[in-house]
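Participant: What follows is a set of structures for review.
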Structure 1
């Protein structure tokens with residue numbers, strides 16, 4: 001299974017958390033993973049571990065999303081767009097194995113596949129703003145270090 005397919009499965013699990021919690025989500029996760037044909041053990045482990053890591057960071061992800069998405073609080077966002085953004089923000093902010101450009105491209109592709117007509121441009125815009133903020137913060141940090 002390729003990274004794109006793994007990412008899509010992680011997205012699906014994250015989306016389920018909007019409608020299930022606790023024991024219900026554990027059961028939904030088990031059933032979902034059992035339903036994937038020919039799922040290799042290494043893929044199951046990767047999907048479960050990354051899902052868990054993202055799920056644990058949802059409060060921090062939502063806080064950062066609220067800071068980044070001008071005029072759009074997470075409580076008002078379409079659940080598909082919100083889930084895609086959580087996944088992409090996690091990859092950009094915490095997953096060093098995923099280059100920023102890949103995280104953005106994959107998020108836009110997920111938005112095209114699962115979101116509404118405006119989802120891909122919305123997701124792309126929010127992610128572009130996050131990357132711009134990161135570059136500005138890095139430049140300011142370097143200026144302080146030099147000065």
Structure 2
């Protein structure tokens with residue numbers, strides 16, 4: 001399950017304004033050390049072509065919650081909440097470190113392993129931090 005190849009999820013964040021100028025499209029890549037969030041504004045009549053791709057590296061300890069919300073006859077939503085809201089503040093549609101992303105059909109197979117992967121990576125980080133604290137206590 002935890003292969004060397006990263007898990008890729010393609011998503012959209014619907015526009016919050018009435019004219020649809022702030023619709024976001026992007027990709028989540030789950031690497032061994034961090035989570036890469038690639039995003040850009042989707043092109044439309046008002047803005048011309050698609051915006052420039054921006055990448056945000058989010059370490060696994062900064063991920064507070066990942067939840068999958070499946071609904072009948074509607075796209076599945078992946079809810080990502082980070083500890084530091086400034087990491088995702090520039091993304092339209094983010095609310096205090098919380099992103100609600102509609103997962104595209106091409107990524108539905110990869111959704112199965114996301115929660116387990118995040119839990120595993122966070123537990124590895126917490127174990128490393130605990131071991132560091134124990135080493136400091138042993139040395140003193």
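Participant: I have 4.5 for distance in nm of label points 7 Å out along Cα→Cβ at positions 41 and 129, calculated from one of the structures 1, 2. Which structure is it? Mind showing how you got there, number by number?
Facilitator: Values: 1: 4.5; 2: 3.6.
Of the options listed, only 1 reproduces it.
Participant: While we're here: Suppose you compute helix-only ellipticity at 222 nm (-39500 (n - 2.57) for each DSSP H run of 4 or more, over all residues; to 500) for every structure in 1, 2: which one lands on -25500? Numbers along the way, then the final one.
Facilitator: On the way: 1: -25500; 2: -6500.
Value -25500 for helix-only ellipticity at 222 nm (-39500 (n - 2.57) for each DSSP H run of 4 or more, over all residues; to 500) corresponds to 1 out of 1, 2.
Each reported figure results from applying straightforward, stated rules to the coordinates on display, with no laboratory input. In this text, all values refer to a predicted model and were calculated from it rather than measured experimentally. Cβ atoms are built from the backbone, for glycine too; each structure is taken alone.
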